[in-house]
Structure I
Amino acid sequence: MNALIVAAILSLPAVQADTSYLYRTLLVRAGPGSLLDVIEMFNSRAEVYEASGDGAPFIMRHSQGDHWDLLLLFPMGSFSDYYSAERVARREQAAARSGMSDAEFQRQLNRHVAWREELFVRGPGWDMVSAKADGGSYYHAEMFIALPGKRDELFKQREMENTYLDQVGRPQNLIFTRVAGAAWDSYTLGVYRDLKHYAESADIPQELQQQAALAAGFEGADRIGTYMRTLIQRHNDTLGGRGR
């Protein structure tokens, strides 16, 4: 893209009103034959998360794509709030009432987990994320590692794609950006009713796609993906349902 187009992209307003809420993302691959045990452990622990005031995590279960089995998104708010003495005490009290401390829960979980990866990210507020996630049952996670110096432009590209999706009547993605942890610089989460809803993008008329792409700041509908690839060194896609 030429310099004028890049300048226009970087000046576009954000699609997400707020991206300051902190989350812990946990990617898990279960040991052979242990996936249902891991899902049951996290679902059973939901009451403890809720009783502590933190809220139970969103859980996505892989059906195709990357090598992990589960993506868990834990609401935190901020590091200072999450690790404040008051919230730590509430978590300890909720765990004690359940009869299983967090340390014991982790020990039991470790028996069933073959691989894990943690990433702290910022994104929209938890009320928005949980409401959107609860509004669907099929999800598309796209995870990115940007090229050096391209992280901010990648974030803008993700916002541009949300503008495009809005223009063609498709659900916008939730955008999360790295704070600490694993190497991923950002990821997006698309929420759909089901697989059929996800695939409906194939029915969008070409003329509408082109108009929407230009309105969003792209050079054309067939340049959305190619532009993104000028910004990234790695890109993983995963489709799946709710981890129940």
Structure II
Amino acid sequence: MPKDFSPLQYKTLPAQIAHSIGIRIMRHDFQPGDILAREPELSAQLNVSRSVVREALKLLSAKGLIESRPKIGTRVRPRAEWNLLDPDVIAWQSEAGPDLHFLLDICEIRLMFEPRTAALAAIRGSAEEIAAIEQSCRLLQNALHSVEEYTEADILFHISIATAAHNDFLCTIVKTLDMPLRISRLITSQLPGANEEAMPMHRAIGEAISQRNAPEAEAAMRTLIERTTEDIRRLFKA
């Protein structure tokens, strides 16, 4: 059966309608294979014009979340076919709430590129860039008792390392993952003493980069991300 939407209180633009539907897909209100109501029904349910609905569906289709087929309708696509690096998709997934699968996927991706990024920073980073990494590490130390400040300092730490690696693709990936990294940090901060325990790992990364020790920088970053993965698993078991 086609899936319905409850009416929205206010008329919205296509991007806002896409956001509303996207969030509901992320929350599993609409499963892969579900058929959404047709444009006239969606228009009535959402209290917007058919042209707005049409544009919203085009936005979602471009992000890989849905597809339209003749005589079938608009179908939710499998998660593996979504454009998971699309900034909106990442933001919607984060906004939809903590999801173990999503967070572990992020950790796996980080393990694939962040250790090597730290190694490249040790090899390629300028004196100024390495100084920026050291400064962000000091900010982390000073923000241990503030989740918000610690999160900001942590994001800056990882962006500074990506910048020092001198690879534009790596910088783009790290910045694209900004929201999931924030969510991950906010979640792991719920563990008592988690920030304090992670601090020596951050220092080890910074020191290895400062000493131009690429293997140590790579190993230290891997240790940090593996610890983050363990913390996430522990929280979801609680």
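No value in this document is a laboratory result; all are computed from the given coordinates. This structure is a prediction, so every number in the text was calculated from the model and none was measured. Cβ atoms are built from the backbone, for glycine too; each structure is taken alone.
Output the label of whichever structure in I, II has the greatest value of mean count of other Cβ atoms within 10 Å over residues 122-129.
I
Here relative contact order in percent (Cα under 8 Å, 6 or more apart) was calculated and came to 20; which of the structures I, II was it taken from?
Values: I: 28; II: 20.
Going through each structure in turn, the value belongs to II.
Thinking only about Rg/Rh (Cα atoms, Kirkwood Rh), for residues 90-225 alone, which of I, II has the largest value?
Answer by largest value of Rg/Rh (Cα atoms, Kirkwood Rh), for residues 90-225 alone: I.
If distance in nm of label points 7 Å out along Cα→Cβ at positions 18 and 58 computes to 1.0, which of I, II did it come from?
Considering all the candidates, the number was obtained from II.
Of structures I, II, which gives 1.8 when distance in nm of label points 7 Å out along Cα→Cβ at positions 186 and 202 is computed from the coordinates?
This figure was derived from II.
Output the label of whichever structure in I, II has the greatest value of distance in nm of label points 7 Å out along Cα→Cβ at positions 130 and 210.
I
Can you spot which of I, II the value -22500 was calculated from, given it is helix-only ellipticity at 222 nm (-39500 (n - 2.57) for each DSSP H run of 4 or more, over all residues; to 500)? Write out the running numbers ahead of the final one.
Working: I: -12000; II: -22500.
It traces back to II.
Work out the source of 19.2, 61 here, i.e. which of I, II gives that when Rg and Dmax of the Cα atoms in Å is computed.
Numbers: I: 19.2, 61; II: 21.0, 64.
Label of the originating structure: I.
Between structures I, II, where is distance in nm of label points 7 Å out along Cα→Cβ at positions 42 and 194 highest?
Looking at the calculated values, the largest one is II.
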